[in-house]
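Where a number appears in this text, it was derived from the coordinates with a stated rule and is not lab data. In this text, all values refer to a predicted model and were calculated from it rather than measured experimentally.
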Structure I
Amino acid sequence: MRKITVNASRQYEIIISRDIIKNAGEFVAGVHKKCKAMIISDSNVFPLYCSTVKKSLEENGFESFTFCFEAGEERKNISTLNDIWNALAQNQFTRSDLIVALGGGVCGDISGFAAASYLRGIEFVQIPTSLLAMTDSSVGGKTAIDLEYGKNLVGAFWQPSLVLCDPNVLDTLSKHYYSDGMAEVIKYGMINRPMLLESLEGDFDIEDIIEICAQDKREIVEADEHDNAARKLLNFGHTFGHSIEKLSDFTITHGFAVAMGMKIITKACENMNLCEKGAYEKLCTILAKFALDNNTTYSAGAIADAAMLDKKTSGERISLVIPTKTGCCELFDTTKSELLKFTQAGLE
């Protein structure tokens, strides 16, 4: 069992252990008194793991309820959030009760925002079931829903009370979504851990990878919980990646879109002499190993336009994460009008 303590506005532990999902209730009871617990999951994960978590919660004294929504990024919207709020109210949840997010990044994002907003805030536990959620989105307290104009435009910072990662559940993850999660792992390597990239080129233990990424996320979140400085580095590839997701109506999943975004910005920086030569080739090689070598068909103009509503904009300026070499990224403040030059240089 591996434990990582996060010291943010709420202190909590990330616990990584095989089969921990079967004993989830015991660990939840260790951080929260017996109460009502709403398990929120999607239509892919619900039939696989909900009964296991529900049974464990009830064996440990929790009165459990369930809410299942249709899987997909397009469901991370105000309509689904409203249904969750109503389910909580209908079952008379109070501020002393609890939400359990059982699923991938979409589930964690919307469940966390429901927890942050219902009765102005109730606690929640993350039980991520995708590699992307285990290595990135379940840690750090970013919660959100999408609007028709862009991804994650409405949300709140709301830290979980506990994160339980069971690597065994990745056995039911499709190859597509395994690759999807590896994009976020590669992101960590590109921003500050070149040795992680070296590890990915050979054989590796997925528990080690989850732990490394969670530790990295912990360190960054503790230094900048509310995304004002260092935490912005975690957005490497995301400005253009979110644009590609939106342009595809979310038919391109998050990790694949971020992989494309990382390629665009890295190639652009090499072409603009902002990055050491060879970083783009290195990135492409490691992405290809995990079937993340797709290229976007959208134009530079379309991608730049879609990025104009990105969360990282401030007035007429936008903060880009640019690589200076493999394993080293920096924040680069530029104007929205200059954004097109980056997309054009990255798609040459």
Structure II
Amino acid sequence: MQAAQDVGKPWIEVPSKDLHERLGGYPGLRHQMPVCCGVMRQEMRVGDEIRRSPPSGAGATLLVRYALPRDGLAMPEPEDLDLEGFPAGVQHQAARQALPIISRAARTGSKLTYQGLATALGRPVRHARAMAQVCDLLDCASTLSRRPLMALWTVRSANGEINPDAWMKDALPELRDLLIAEAKAHEFSEADEEAMRGALDGLVGMGNRKAWAYVRTIISQEEMVARLKGEEPPPPQLDSINDLGTDEPRVVLAAGRRYVRDPAVREAVIRRARGLCEFCKEPGFLKADGTRYLEAHHIIALAAQGDDRMTNVIALCPGHHREAHFGKDAASMEAEMVRIVEEKQAARS
């Protein structure tokens, strides 16, 4: 950071894989990638941005862009604020900083004001309106994680009242009262904070308005009302023949980049596995030609500067291949796969 700042760069991007490799111990049997990623996230300040994040949140593909200079918090000047408050990237980082403050207050039954929250984040009191939008983004994360609205209940207007504008415009008439009642009856915990933090990962790059537009494609207001009332959610609207979908699917052209994998590496790894998933030791299913089906997985992705060599590729059954990409235990699986492949390669030498 200091070197980049000295030459006048406006930001620096840090990949977790490169950082850990410079520290030593990665890849290896006892690597500390989750700790490395945790420190990278703790260093984040307003204006920083997560450019890429692994499914588990802690892995070799985490990429953070840190804003420079870093002499204190990078605070935007008033003229940098648009009519909607903070720009989306700044708003998202402010939400991450505000979350533990609001969570502590919620767990102890305390109440904050938008002005007080602004001060707690090192911002001027005049940013109270932008703080309301930050809280709206946090409520969006609560909804996405199916949790009561912590920010709506905990952070109040200057007179101590719940935001009078929240859940009024374009909302179902009874939804506001139901949401407030749920939050009032709920005993907030660290699990709520953790769930909201995970939901924020899925809203990176979105301000509160775009985030709500996205979440409402997943959870409708009708579904929210039904859940809060303990009723069955309404069925999806069906077409005239009581079916979903279409007889004329759209065709679109897609262009992009992909990494070219060496087929010889894949074939060698599949031979090494001898028909058994190298992670769970279960045989792959039988194909029509009588061989077992397995998939080759790059432990450290090629996009994260992983090598296309047998030392970085493992043969997996389809289930564990998907879990390695999207499962909540992807980071621990990665460490175990490194160990397995090291043993396999050592046995070959």
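Given a value of 1.45 for Cα Rg over 2.2 N^0.38 Å, for residues 124-331 alone, point me to the structure among I, II it was derived from.
Label of the source structure: II.
Could you figure out which one of I, II the value 217 for volume of the Cα convex hull per residue in Å³ was computed from?
On the way: I: 116; II: 217.
Of the options listed, only II reproduces it.
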* For which of I, II does Kirkwood radius over Cα pairs in Å, for residues 20-91 alone, calculated from the coordinates, equal 12.9? -> I
